[in-house]
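Trainee: Just below sit the structures, each encoded as structure tokens.
None of the figures in this text is laboratory data; all of them are computed from the coordinates on show. For clarity, every value in this text was computed on a predicted model and none was experimentally measured. Cβ atoms are built from the backbone, for glycine too; each structure is taken alone.
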Structure 1
Amino acid sequence: MAYEKNYAKHYDLFNKEKDYGFEARFLKDIMIRFDKNTDGLKILNLGCGTGMHDRKLVDLGFKVTGMDQSAEMIEIAKQKVPEANYIVGDMSDFDLNEKFDVVICMFSSLGYLAEQDKVNGFFESVSKHLVEEGLLILDVWNGLGVVKDPPAIREKIVEDGNLKIVRTSYPNLDVQNFVNNVRFEIKVYENDKLVDEYEEHHKVRFFLPLEIKQYMEDVGINMLHEAPSYNLDETLNDEHWNMILIGSHFG
């Protein structure tokens, strides 16, 4: 099970080097490039996690609703971004009775819908919640890059005062099903003494650009642009692990 209580608590520390402010400004630049007046736009962030993107988006003047299946993550997000609206929910099957100018799904969150029926449900639900010409912005793993440069065992160490956390990831790539099964071993130290250890198991799907294009078209969304993550002017290829895909709702 992904994002249990302990992992949710340590999530921001694991990602403290991630520049959420830059990524929020990048999202705003996408909206401007594709002819959106960004004043007061309503954004739905699917797989919002602990609200780090939301904090920056609200600061830029957007009205944000965040959804995540992890109640622990949502509780952290509510404390961090009280101006936003938060929902514990399944992004593969939801009905908020509301439409949005932009739907985003960042940090490979879509990949946590590994089963095909859930992927289909995601795009169907998104289509129902976008205004006409509303944008869908996806940040996902690029299957071309993942297969060319498979994931390896990695260790990450993060520290905060007397706290040190060591996370070791053990990937198991299933190319046939386009899934990476990752086992995380996490050890928590305080003053160099081991005080906790636990495991997390994440099943993360990767995608092909043409595959995403077809999913979009099936629900009335035109693919507008594909690029490596956070560089709209570069050509996407198998050297890139992450990709940004942008679509516009036409019906």
Structure 2
Amino acid sequence: MNKFLTKYFMAIFGGIFALVGTIIIIVGIITNVKMSQFKESAVEVNGVIDNIIVEDRGDETDYDVFVAFEYDGEYYEDVHLDFYSSSMYEGQEIDLLIDPDNPTDVHTSDGDLFFTLMFVGLGGLFALIGYIILIVSILNKKKKAGLLERGQHIYGEIESMEQDYSITINGRHPFRIYCKYKNPTDGYIYKFKSDTLDFNPWDSYKTGDSIDIYVDPDNFKKYYVDAVDKAADIVRDYT
């Protein structure tokens, strides 16, 4: 298994979302700027929707809208409009924005606004998810470092070692170690699990083995299971 991907999975995942979201937002901003420049020189004319072609693709339905209008003494028809809304119908009058130097370049104010909001909204959602994942990943790394440096060192007992089938990295499911610790102070048995592991723990541990755990003595919910790949020097995994 690719150890780098496993170790930095959340950071990579969040980074991809954040990058894609940022790119979509930038595209939306650029589109909005271009639309604003277009509107500055565009001419508004009254047209009519003369044809709506509906194409059923099974999972989705495509709509191609064609308009007709008169500009500068010339009549244009079957001009494609790159926007559709469910309120449109054939024969409907519609306000159009056209390029006076290229009258077949046709837009609508509603369509331009829709595309801008779509790009910025979708990009914002992706970026928000990505940055949240990145922040959580950074905080988790700081938490781990803090526990290793200042946490209480206890010894847990391994109960099981299993693959986490809810996560797939590089086509494989990473492992986790599940362990327990009986606190002599309060008599409670606390159960913990490791982070996702980039190695097979069965090569390094067996059930019943002792394993290092670092906890916040005031709050055992804050913990880190220090699973070590003891077989790293003797196992060569080329699968």
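Trainee: Matching task: 19.0 is the computed value of mean count of other Cβ atoms within 10 Å over residues 23-30. Pick the structure from 1, 2. Numbers along the way, then the final one.
Mentor: Details: 1: 19.0; 2: 15.6.
This figure was derived from 1.
Trainee: 1, 2: which one has relative contact order in percent (Cα under 8 Å, 6 or more apart), as calculated, at 17? Working shown, then result.
Mentor: Numbers: 1: 17; 2: 21.
Matching structure: 1.
Trainee: Now for a separate question. On mean count of other Cβ atoms within 10 Å over residues 47-54, which of the structures labelled 1, 2 is highest?
Mentor: Largest value of mean count of other Cβ atoms within 10 Å over residues 47-54: 1.
Trainee: Where does the value 23.6 come from, among 1, 2, when mean count of other Cβ atoms within 10 Å over residues 103-110 is the thing being computed?
Mentor: On the way: 1: 23.6; 2: 16.8.
Working through the options, I get structure 1.
Trainee: Out of 1, 2, which one gives 10.9 for mean count of other Cβ atoms within 10 Å over residues 71-78 as computed from the coordinates?
Mentor: Details: 1: 18.8; 2: 10.9.
Of the structures listed, the value fits 2.
Trainee: A value of 55 was derived for percent of Cα pairs over 22 Å apart; which structure in 1, 2 was it taken from?
Mentor: 1
Trainee: Assign the value -8500, calculated as helix-only ellipticity at 222 nm (-39500 (n - 2.57) for each DSSP H run of 4 or more, over all residues; to 500), to the correct structure from 1, 2. List each step's numbers first, then the result.
Mentor: Details: 1: -8500; 2: -12000.
Of the structures listed, the value fits 1.
Trainee: Quick one: FRET efficiency 1/(1 + (r/R0)^6) of positions 143 and 199 (r between Cβ atoms, R0 = 25 Å, to 0.05) came out at 0.40 when computed from one of 1, 2, so which one is it?
Mentor: This figure was derived from 1.
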